[in-house]
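Chemist: Next up, some structures in structure tokens.
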Structure I
Amino acid sequence: MEKIKKMREEPGFIAALDQSGGSTPKALKLYGINEDSYSNDEEMFNLVHKMRTRIIKSPAFTKEHILAAILFENTMDRMIDDKYSADYLWDVKEILPILKVDKGLMPLENGVSLMKPIDNLDDLLERAKNRNIFGTKMRSVIKEANEKGIADIVDQQFEIGLKIYEKGLIPILEPEVDINIPDKEEAEIILKEKILEKLNSLDNVNLMFKLTIPSIDNFYEEIINNKNVVRVVALSGGYTRKDANEKLSRNHGLIASFSRALTEGLNVNQTEEEFDNLLESSIKGIYDASIS
């Protein structure tokens, strides 16, 4: 209950450090490490773990600004100093560890990409509990305002999310609306309606949502205030940090869960002072936008 209370009530935001196999090369390239620097997946994951470790161990990465960090499965099984990553986050930093559990996206159908089946979900959740993980996150994507497709996404997110909740973890449902689609606002109207239908049929559960910053300010207020919702967080979705912060700051009660916007500008070749100063500035800006 202490951890849920922290997530529900304390100021701050969620750091998304969960780049998976498909997005890791891009994350490393932005960090200044090109693909010719590694020759296989193991070397690639070693390098990205060093990047994540540098971020997490930075004196700028503190509980005063950051509520939780989302980890990739590979990161959950790795160590920071002499502790598993989740234990380091909570024991040393007092930051809640969250695990990305989805296995990527299905091909586009009815204007959306559902999640691929999570065949090992039960085993993964048991491992997560053994690693002292607080909650989970899973992403699907909406590419057009297609009512059938959006209903399918919401159904899938809730079905798996409730299974996760029953296992004792707090699920973050992430039905992302692509920021570049021409009917984004219409898609968000359908999405909110479908989410509220599901939420209002439930009793005494604890769910979270990770949603694209809406086209209409404060559009997700009803979801944020729903009795079954611990917190609603926003993804940066490809916006620059400046644009994401500016849009987020206009949405009361919505906090950040940024990935690219958080690490924007960080580079492997920076000195520790340069790295920590830039990360501190990024964190402060995202925090201010989250609590405004």
Structure II
Amino acid sequence: MARAKIDLGSIGLWTGILDGIPSSAANELCAEAGELGFKTIWIPEAVGRDPFVTAMRVLENTTEITIATGIANIYARDAMTMANAQRSIEEAHPGRFLLGLGVSHLHLVEWVRKHDYSKPLTYMKQYLESMHKARFMAVGPSELPEIVLAALGPKMLELAASQTAGAHPYFVPPEHTQMAREIMGPEALLYPEQMVVLEDDPDVARAIARQHMKTYSALPNYANNLMRLGYDADDIEDMADVVVDAVVAWGSIDVIKKRVQEHFDAGADHVCVQVLTEEPQTVPDGWRQLAPALVG
């Protein structure tokens, strides 16, 4: 695949805190992140605000920030709607929006959205084909802009490399980045997420990490991925220290900087850092502390 057409910078921020504050405050926070030197903010989709609405609001109220979805759920809207929402944002804000797509998780797809989750890989293949065939009768790009996939396992990573620009793996240690690069080859883009805790006390740091990890460690997609990397199923379920320390970088800024570099050494093109804290309102303090070391 061709190299990146959208400039994300080398380090981005991944955050879910924007849904918990008024949109005007979210715009101001994103503008501050841009002033700190972070070029890209990755936002999720679950049961909060529509990420395309958030993206448009932020892009209209900032000048330095690019928004990436990590990820937009393909079961939340049909392929034409997804493709044309992407085109609409690209027309309004060229080169400032990256569409990250994903299959999400069984409980969010079947239990919450009432869709069939039996063949997510097959559905993703068909979905991408339909996106490229989608009719768009408005001013904007005829070709779809850049897309990346939330990919963990070999088959989804292969699809990401062959049918999109690359992959956005989430909840992964650097050894997954190395595996992903080997599977996808040298040309596909690789944008892993890295959770971090700015805390030197091991007990406090791991407690904060577990508070956030419990949302993900029990989900089959993430648990299976860690087992694929050699981690024990019981350790994953119990969130043992060895698993916490693999997924979450904690400690000083130098420790976190070292972990981010490990992703780059393993083949990442861009790393999006997710600051974890006890209270969501203190997350931006972490951005302010990290900026001089990561993007200064």
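Chemist: Given a computed value of 49, 39, 39 for Cα extents along the principal axes in Å, which structure among I, II does it belong to?
Modeler: Values: I: 49, 39, 39; II: 57, 41, 38.
Only structure I yields this read-out.
Chemist: Taking distance in nm of label points 7 Å out along Cα→Cβ at positions 19 and 267 for each of I, II, which is largest?
Modeler: Going through I, II one by one, distance in nm of label points 7 Å out along Cα→Cβ at positions 19 and 267 peaks for structure II.
Chemist: Work out the source of 20.4 here, i.e. which of I, II gives that when mean count of other Cβ atoms within 10 Å over residues 139-146 is computed.
Modeler: Computing mean count of other Cβ atoms within 10 Å over residues 139-146 on every structure in I, II gives 20.4 only for I.
Chemist: Can you say which of I, II returns -12000 when helix-only ellipticity at 222 nm (-39500 (n - 2.57) for each DSSP H run of 4 or more, over all residues; to 500) is computed? Numbers along the way, then the final one.
Modeler: Working: I: -12000; II: -14000.
Computing helix-only ellipticity at 222 nm (-39500 (n - 2.57) for each DSSP H run of 4 or more, over all residues; to 500) on every structure in I, II gives -12000 only for I.
Read-outs throughout are calculated quantities, based only on the coordinates presented, and are distinct from any laboratory measurement. From a predicted model like this one, the values you see are computed outputs, not experimental measurements. Cβ atoms are built from the backbone, for glycine too; each structure is taken alone.
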